[in-house]
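*Asks:* Listed after this line are the structures, all set down as structure tokens.
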Structure 1
Amino acid sequence: MAFSRIVCITCLALGGAVLSAHAQLEKVGAGAYSLAPKAADRAVPAAPYRTEAMRQRAAPSNQWYSALVYSAKPEVLFAHPLTILPSTAGIEFALPSKTVVPTERRDVEIHYPHQDGLLLSPVGQLLERPVLAQASDWAIDIAWGAKAPAMTATVAHGSPFVSLRIAQGDVRLQVPPGATRSAASDARVLALDFKGKAYALFGPTGVRWDQRSGTEWIGHLPAGKGYVAAAALPDASAATQALFLRHAYAFLTDTRVDWAFDEARSILTSTYAATAQTMEGPAATPLLGLLPHQWHNNPSLQGTLGASYASLRGPIKLITEGRFQTQRTYNGFVPYWPGLDEQPRSAELRELLKTDQRNARRMMLEIGTGPYWQGKGLQRITKLMDVAEQQGDMQARDQLLQLLKGRVEQWFSGDNGKTYFHYDKAQGTVVSYPEEYFGVEQMNDHHFHYGYWIRAMADIALRDPQWAAKERWGGMVELLIADIATTERGAAAFPFIRNFDHYEGHSWASGIGLGPFGNNQESSSEAINAWAGLILWAEITGNKALRDVGIYLYTNEIEAINTYWFDLHGLVFPPEYQNVETSMVFGGKYAHNTWWIDEPRQIKGINLLPITSASTYLGRDPAFVKRSMATLKPDTEIYAARGKVAKPIDIWHDLVAKTLALADPQAGLAQWDRWGSFELGDTRSHTLHWLLSLQAMGTPDFETTANTTLYSVFKRPDGKKTYLAFNATKQPITVRFSDGVVLQVAPGRLARQ
């Protein structure tokens, strides 16, 4: 489904309200948001480095190029396969190489830093600070001069080209010492070799390349032909140079991804299309470099993949068409798992439920007081509520439900001077206070923070849809959804799907993307939690467009996690990399660490939490799960040898047990200690219920699908399957599984066979 035809989530969130500059609160149903920060609370950062046309849009935070619009200091942009550094000197580009960096953890990081760049600039012109002039789904235009740019460059994810338009005069190329000219079969081409890497510039017909020194070339451009394409080539062969010459003059003008969900087959199709203007010669399509998650196991690309680049993301393979598709199976999830029959550990589960219910108010806000920890606390209690309800303790369920509603109303009402949401019209964002993890100052982690709120509100809405209706407290949920999942391109109210990188297939957590290695994301699992929240809220509210957005994000992010965080296909991590997975993915490096500590359990756990019924994707490869969990013992021994001790010693051991259970339920259950530590976004009750459920149902079955959104299938070693399906609608539904099993599901019910 094309984005332009999807319902405007922004309009649903703001409800057509007039945002008066004089009003401090704007009502949304029973809730309200502030139009300005209160007291001494920080405001959101400005994004000044944009043309006037781009200033009419919401600021594009959390993208691979966000540093361009936020940072006064030039920052490297990691476009893959190229690195790009725009500055007042011009635009520098390079093809980065692998660097293996030892760490104090006795492992290594893999870096692909920007270095040995080639610098392009207009001759004889002083350049202004570059600004963002255009942005499409995975390409941007950078302009030197906001009103009448002396130079404009187009760069894109996957593109081996930097496409330049020069307003007047000639173009200068400055190269690192040691770069030499190579043979070219066409007078328009300046071919270069530097340290075994092939570069080429493609000028217009009539261009004359003049070497001024060992490190400087001038391209004399004919009148009216102020365009040049610069590229890094995968090799120096004549055939590759000829291929690039045929496509060099196809300058990107638009990039777009569309998606469609086939509910009957549970298949998500993503279509990527690049549009180009041919500057001279016969019409040509742009060259696109496909990343591993796009080309691997993709039958539609058979026979079309060409030469490849070695990159941080693994081999990037060229195609000569400007359009391609990926298809992914959506394996579904249900809001919660069913109650457990009476069994030897039932009494233990009941005891844990009583204890957790008694401590629920304290557990709802155990560490921080801001939106991240409050969101985690809310979801923590909703998962406890699931267990109480499914185990038949309706009194506990109702008490927990009332506790949740009260806390949500405190935040959503706007009456509290310390805990509130603020909509910044100038930048097009919702932020929340008290600030945590630079969520305001640097616009970080909005999908993490709001994902917890959206999922918790969906779980409440399952029990009390009237309370969660848009006219009451649901309007505030729509506002948070709009902040991270608006589908309108170029809107002023919110940016297009704020955190998601449509070409790389995963999200970015840093709002402003500063640093020598570009943007980053640590907790890929918290991104999944957000997209699962979108899907569930959409099912409850009957919003199929939003459901499809959620499935697009959920399904593609899972594939990116399996490729770039876990490397399940063995395509990405080089031989020097010593860890089973990475925990932090940057534009220019992989690191097995966290932002706050390098303790092994937390390094691993940050890409597992929160473990809910939507986390079954973690069990995709049981052998990988077992291999990953087996590294904890030696990693912890290294940690101890460095004089460090985890506090507590078994910190987050519930996450380890729950993940291991996805591959081996008996092993996961045996590893769990009722009296051990637990991650503060979960409870002992939910953990034991999870472990016992997998013991009864088996591990996730990814081969069997269903013709509905909310479903799961599990399979025991003896081959017996458990089928689950949830009906969030008001009418009965018939769910057909791909292996022929049929379930009749009543409205608002979870069915099991």
Structure 2
Amino acid sequence: MDIKVVGANENNLKNISVEIPRNKLVVVTGVSGSGKSSLVFDTIFAEGQREFLESMSTYAQRSIPKLSPANVTAIEGLSPCIIIDQRPLARNPRSTVGTVTEVYTFVRLLFARMGLPILNSSEFSFNNPSGACEKCSGLGNELLPDLSRLIDQSKSLNEGAILHKTWKVDSRYWNIIKTSGFFDMDKKLSDFTDEELHKLLYSEPINLKNDSAGYVQSFHFEGVIHRIMDRQNDSRGLSINSYDETFFSKQLCRSCKGSRLNEKARSVKINDISIVDMLNLEVTDLLEVIDAFEGKIAETITPFIKKMLNHMIDVGIGYLTLNRSVATLSNGESQKVKLARQLGSSLHQLIYVLDEPTAGLHEKDVEKINEILKCLVKKDNTVIVVEHDKSVMLSADYIIDMGPGAGVHGGEIVAQGKLDNFLQQDSITARYLKNDKKKKFFNRRLSESFIEMNNISLHNLQNINVKIPKNVMTCITGVSGSGKSSLIDVLVSRVKNIIIVDQSPIGQSARSNPLTYTGTFDAVRKEFSLSTGQDASLFTFNGKGACNECNGLGYITMDMNFLGDIKQLCQECKGKRYKTSVLNYKYKNKNISEVLNLTIDEAINFFQDKEIINKLLLLSQVGLGYLTLGQSLDTLSGGEVQRVKLAKQLSLKGNIYVLDEPTRGLHFKDIDTLMNVLNKLVEKGNTVIIVEHNMDVIKEADWIIDLGPEGGKNGGRIIAEGTPEQIINIECSYTGKYLSKEL
């Protein structure tokens, strides 16, 4: 039985109905904002999750809030759904690649059974006091005070020499320092003796009494750093901790050297190999070590370890170590770890929904992902992938193309079918796949000046020298883990005035939107104020105009613990964010909520204010005209976030722009738009440096620097430098191999 969706209206979907074949690899594609995620994640996955939870016992359902049904008439043929998206894994600093894949559990068991001297399994756990390093409590790093951030030695205590807000002038703790009588409050800290400075910063608590003004007060004086460290060690996770951390630098623990384990656990060995040695090996090397273990115990425990390590290699993360903190993984790497875990599952007849599993991968690694997706299908599962990669589309059993445009111009199915049939239909995606739309190549630009950097050895970079041409477009290429990001880190540290346009969030708050980020919302509220005679502050959803029930969010969030947060539409304002009284005031026959629901392209024609129009035009130029003015920035994809940042920088000249995988989340058509923008930047005299895997971008670059040949310790070297035409002639370059097919 196929999966049948009838009358889907979630977000911009226009009452669509579709049949999706089961036990097949189905790719859903379309331009950014066309409705792919609304169909796959907000409709199919959401309903699969809701129906699964509602199938639980009444007792279990008591502790689970009732989920709102998706906006769809009916769905048939569903089974439990598993989502593999690009959201980071748990940010718990104690989570490592080894713990989230559960490989470390079996490694601990192996050492408990085969290691000498003999310890039990819990004594190899850095999450257990019996195994954790005493100094860092199993975190692997320690916070060391950065005095340049904490104190200003050119000032006295009376002048605010302590920069931490807890000790600001006239605060309680500043008064304790003053009342203690230990220090000259008018003396600059640079004139303090070593003993005085040590007492101010590191003193243990000293109990004191104050007898002045006719009363007696008991209190204790404590060094600034001593108090902050006590607070950091408080297991209650106080909210002040993250602020305190800004006055420290994080470094590897000096006791365990980042291994997280105590000396007792570190001393146990199997075949002269300690558990720390194994945790710090790259997965590919660790597999060889595990393979060499012999005996009945090894034969019982190692199969799971080897199976999971092989899955990690298959998904292209064989360069990771088990000790790697998941907090340091990219979104793409997090997704690959999730995918590796699912490959080890024995469940079948599931529906897997994946969000761009090829994101951040070189074409060489994409081939492996295609094999893995097919492997999941062979286990009698249905795999539905939201994807833009050409090779994934060409290997799909069935393709569904959304569009024709984005936002209000999308939400329809414009083509669908098996590959041969799909290519005969008239859709943007089909035309690109058939190469009906020939790419326009820009003339290669040459440069006579360079950014030169020598002796680079960060992470796996092997003492390389590099010359990056100025005023042209350069692509930094190479397989995952080859050293591209490390090279950019060095570039940023050595060269001034670099504008980084990456995919990191631009607003953690759900209240941030394109208007607030570009600084245009003030002008919009001013227009409403002039039109209605009301104070401009009334038209902000962060202030007195906000709905009292949801405080201007438009929804209510419910914490479902391990199942994640659930958002439900606010029943008071019905998602409009404002009080009803505010919505009675209108500008050009629209209230503020209706204006926030306009797309950027619609708003350009709606407003008359030049400041508003010019800033919105920049967003439209980078292909984001389909976003609504009030769309929360935390709902944007990484590619959309990057283009919002790019729009903010477009008016500048003579700069160095560094972009990290700008094509992630972009359709062929959107990539064309992006390349036009980037080429205009170069033509204005800017230098554009792109870390990229997409061949449509790489083949249009003026210059390529290819790193590799592999990832991890087998990478970190410059394999090739030159124009695309020169790169394809270098045999050891994987990039050259795949680029030759495009040229």
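Nothing in this text is a laboratory measurement; each read-out follows from the coordinates by a stated rule. Given the structure is predicted, the values throughout are model-derived calculations rather than measurements. Cβ atoms are built from the backbone, for glycine too; each structure is taken alone.
*Asks:* When distance in nm of label points 7 Å out along Cα→Cβ at positions 206 and 446 is calculated for each of the structures 1, 2, which structure yields the highest value?
*Replies:* Details: 1: 4.7; 2: 7.3.
Of structures 1, 2, the maximum of distance in nm of label points 7 Å out along Cα→Cβ at positions 206 and 446 occurs in 2.
*Asks:* Starting from the value 12.6: which structure in 1, 2 was mean count of other Cβ atoms within 10 Å over residues 294-301 calculated from?
*Replies:* Details: 1: 16.1; 2: 12.6.
Derived from the structure labelled 2.
*Asks:* Ranked by mean projected area of the Cα convex hull in nm², which of 1, 2 sits at the highest value? Write down the numbers at each step before the final one.
*Replies:* Working: 1: 32.2; 2: 40.2.
Once mean projected area of the Cα convex hull in nm² is tallied for 1, 2, the winner is 2.
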